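Alright, structures below, take your time with them.
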Structure I
């Protein structure tokens with residue numbers, strides 16, 4: 001155990017730094033000093049504009065007013081991701097935040113739907129029983145104040161991550177966080193323990209601390225470069241290593257979902273905000289040149305460009321330990337997964353919440369750091385596997401890239417999950433997996449993985465009874481739609 005922790009230093013700002021500062025300043029006693037060091041001369045990545053529903057929990061805990069948040073960050077509502085051309089060119093499906101249907105008796109909804117689909121001639125897709133999907137199809141949204149799961153509409157946000165960082169900076173500084181402008185030039189370590197003791201800025205300023213949070217981005221200045229923690233490369237599973245981002249004008253009608261559009265090599269994102277549309281292409285530089293990637297992107301964006309295209313490079317993977325000695329890495333300094341399922345900001349949130357839960361001002365113990373690292377590893381590995389699934393289960397024949405992805409040697413856990421679903425229509429939940437059964441179900445079906453059987457409980461009722469129940473569920477899901485506002489009208493009325 002180290003000495004009592006009275007001074008926390010956050011190295012780096014951006015979304016990761018200010019989310020860390022905001023939460024720690026909320027939960028820790030005022031006797032703990034929190035200092036954040038950042039430099040306006042160092043740019044931030046700032047393309048993470050799409051999120052998943054847990055961001056609501058984070059904001060609510062901080063006491064952030066949703067209307068103010070949406071207005072300050074030019075935010076919109078996100079109900080789903082639309083995947084286009086991923087299985088084959090010209091086909092699409094949705095991964096929504098909702099859950100198709102509702103459980104019937106012992107088993108999950110998909111088993112009853114599978115029986116009706118394969119044995120009784122049902123033509124409805126699984127998404128016809130998903131309220132989030134139906135809202136996306138009609139471009140509608142309302143906040144549903146009900147505890148009945150059949151009518152709930154889980155949602156997240158699209159927002160400007162740079163503006164979100166500034167929003168949280170103001171929040172944090174009101175809570176007593178001290179911000180220092182400067183570029184870190186040297187990291188001071190204890191000669192006996194190798195613990196970090198302080199950082200020195202380019203102007204000679206020395207900032208000492210008892211505990212450090214590394215939010216220095218892909219540089220990994222404290223955890224990787226100073227403490228020597230190695231990086232696990234996952235590019236053999238996820239070879240995309242480049243992206244080009246560009247902003248275009250606001251869309252005439254703002255859809256309540258992200259678009260992910262697969263191309264011959266890689267994929268393109270489209271994220272609608274209220275002041276612009278975020279666009280970009282993610283690709284493997286060993287399969288596609290930068291010029292061809294730029295050409296693909298510019299030929300497929302909508303609207304006039306607002307910014308010059310920006311090239312980004314990355315290496316998919318994670319650090320071997322996210323917490324070592326008295327340093328925790330949060331954000332890109334801890335690892336990177338491409339933004340296919342909008343998990344970048346969530347991984348920041350999850351790490352900060354985990355740190356807050358396990359933090360002790362009395363010092364650092366091996367049991368705590370081990371538990372933190374084990375949970376972190378499980379979480380990012382399950383998200384990695386979910387991303388791999390989209391690439392692996394494809395039937396495209398138009399490039400070596402897609403054929404290479406189809407021939408991947410999968411992580412064992414993912415291989416088992418796919419096989420179980422194919423054999424039984426069921427899935428097992430991983431501890432710390434943010435994506436639950438409904439998410440895996442939608443992507444597996446959308447990518448063409450179809451079960452060969454279903455749970456026998458679905459045979460416990462007559463054909464007429466089953467079809468009648470399915471019809472009632474579908475009718476119930478559709479019932480709220482006529483009274484809903486369009487997404488644009490909701491934003492106008494709710495946010496102003």
Structure II
């Protein structure tokens with residue numbers, strides 16, 4: 001392995017070329033690998049969600065996170081890949097398709113045409129279904145954390161409509177776009193997720209679902225302070241949240257000057273908190289939640305958590321400050337040197353003394369980290385994550401890193417200089433007990449082709465197993481999931 005360069009290894013035009021409208025919807029297109037071959041034991045579907053529409057009627061969105069959700073399905077079986085993609089037919093997408101123009105404001109600052117006066121006092125939220133995608137029961141759920149999920153057919157990707165999960169959710173109720181999957185700490189595997197009702201006092205609703213979609217557990221806990229929560233972590237007995245010290249001033253949003261997310265800012269005088277909520281399937285069911293002071297920093301994503309006696313250990317990607325794109329900035333021209341980088345840190349939370357200690361795990365800019373799915377909630381030795389090509393400094397994500405969380409040793413597969421990686425998904429080899437036995441699947445934006453590639457890596461060595469050049473340009477996206485073939 002060679003040392004990473006001291007200077008950025010990419011060109012902005014290659015990176016920004018991914019921000020485009022997806023102009024086609026494909027169904028069951030069969031592809032052969034450009035290089036290598038699919039391992040025989042790797043069989044299932046990789047689903048990806050992300051914004052597929054970034055411009056309408058000549059007007060570009062202010063932030064890609066305001067883009068309409070598009071699901072991509074990559075089915076691997078018999079040594080070949082079958083590709084499909086389809087926009088989620090949300091109410092807002094259908095209305096704007098019919099009108100041929102932007103009709104809604106975006107949470108991250110995108111505005112309707114007409115300036116401030118046209119946007120003032122329009123507080124509607126367009127459910128864009130663009131953040132996560134998971135299989136639950138007979139439905140594929142396209143997730144957007146401020147409202148209900150949309151149900152899709154897992155095979156055709158046809159939109160079935162808004163889902164309230166058989167009455168579990170009320171109309172418009174928030175449902176996280178970042179669930180966690182318990183591998184079987186209390187019997188069968190299950191999905192653990194949450195919803196948040198924010199305000200000066202915020203309420204977290206913690207839910208656990210069986211694989212067939214039935215609700216197993218449901219509890220609500222209220223806490224002081226405004227909650228900005230995208231992700232959380234689980235152990236066998238706890239759901240762990242990091243409440244960022246954030247101020248929210250809604251007035252610029254109400255007056256049509258900013259998007260709701262642009263009204264968030266770090267509160268330097270505030271105190272971040274850990275909220276530890278007992279899982280109703282665990283040993284502390286029915287007990288009150290614990291509130292413990294957390295260190296400074298801003299967190300979108302967590303890697304994993306586990307228990308050591310009375311201590312809960314949480315590994316998270318921490319930013320010095322809340323990264324935001326101001327109203328006057330073009331997201332395609334963002335200066336990476338001017339925004340904070342995400343670094344992996346570990347916090348040891350003592351539930352008896354109500355204290356926490358932190359340590360830096362790695363100095364390399366990273367995001368979208370995960371462990372072997374069978375180690376979720378347990379201490380894991382290995383993690384796979386998207387990282388910058390440079391060992392230090394904030395750049396777009398261009399490489400996949402396997403990190404030994406005990407020794408600090410790592411391996412890196414790089415798509416640089418013209419490739420840009422998305423969230424890696426680690427798939428454990430069926431029947432294997434070795435933690436790093438399996439594969440890492442990742443969509444890569446190929447700046448040379450102006451299209452996307454699917455790369456399959458050996459999870460242990462990060463050696464390439466197969467590369468597929470897709471006949472599709474998939475913009476930089478958010479989250480995905482793997483569904484094993486039955």
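Coordinate-derived values only; no laboratory data. Just so it is clear, the model here is predicted, and its values are computed rather than measured. Cβ atoms are built from the backbone, for glycine too; each structure is taken alone.
Which structure, out of I, II, was distance in nm of label points 7 Å out along Cα→Cβ at positions 341 and 381 calculated from, if the result is 2.8?
II
Assign the value 55, 22, 13, calculated as Cα extents along the principal axes in Å, for residues 61-116 alone, to the correct structure from I, II.
This value belongs to structure II.
Going by distance in nm of label points 7 Å out along Cα→Cβ at positions 141 and 205, which of structures I, II comes out largest?
I
Kindly point out which one of I, II the value 15 was derived from, the read-out being relative contact order in percent (Cα under 8 Å, 6 or more apart). It would help to have the intermediate numbers written out before the result.
Values: I: 23; II: 15.
Answer for the origin of the read-out: II.
Thinking of I, II, which structure, once volume of the Cα convex hull per residue in Å³ is computed, gives back 140?
The correct label is II.
Taking 0.55 as the value of FRET efficiency 1/(1 + (r/R0)^6) of positions 21 and 85 (r between Cβ atoms, R0 = 41 Å, to 0.05) derived from one of the structures shown (I, II), identify that structure.
For FRET efficiency 1/(1 + (r/R0)^6) of positions 21 and 85 (r between Cβ atoms, R0 = 41 Å, to 0.05), the value 0.55 is produced by structure I.
From which structure (I, II) was Rg and Dmax of the Cα atoms in Å, for residues 325-468 alone calculated, if the value obtained is 16.8, 55?
Structure II accounts for this read-out.
Computing mean count of other Cβ atoms within 10 Å over residues 13-20 for each of I, II, which one ends up highest?
Across I, II, mean count of other Cβ atoms within 10 Å over residues 13-20 peaks for I.
Supply the structure label, taken from I, II, corresponding to helix-only ellipticity at 222 nm (-39500 (n - 2.57) for each DSSP H run of 4 or more, over all residues; to 500) with the calculated value -1000.
This value belongs to structure II.
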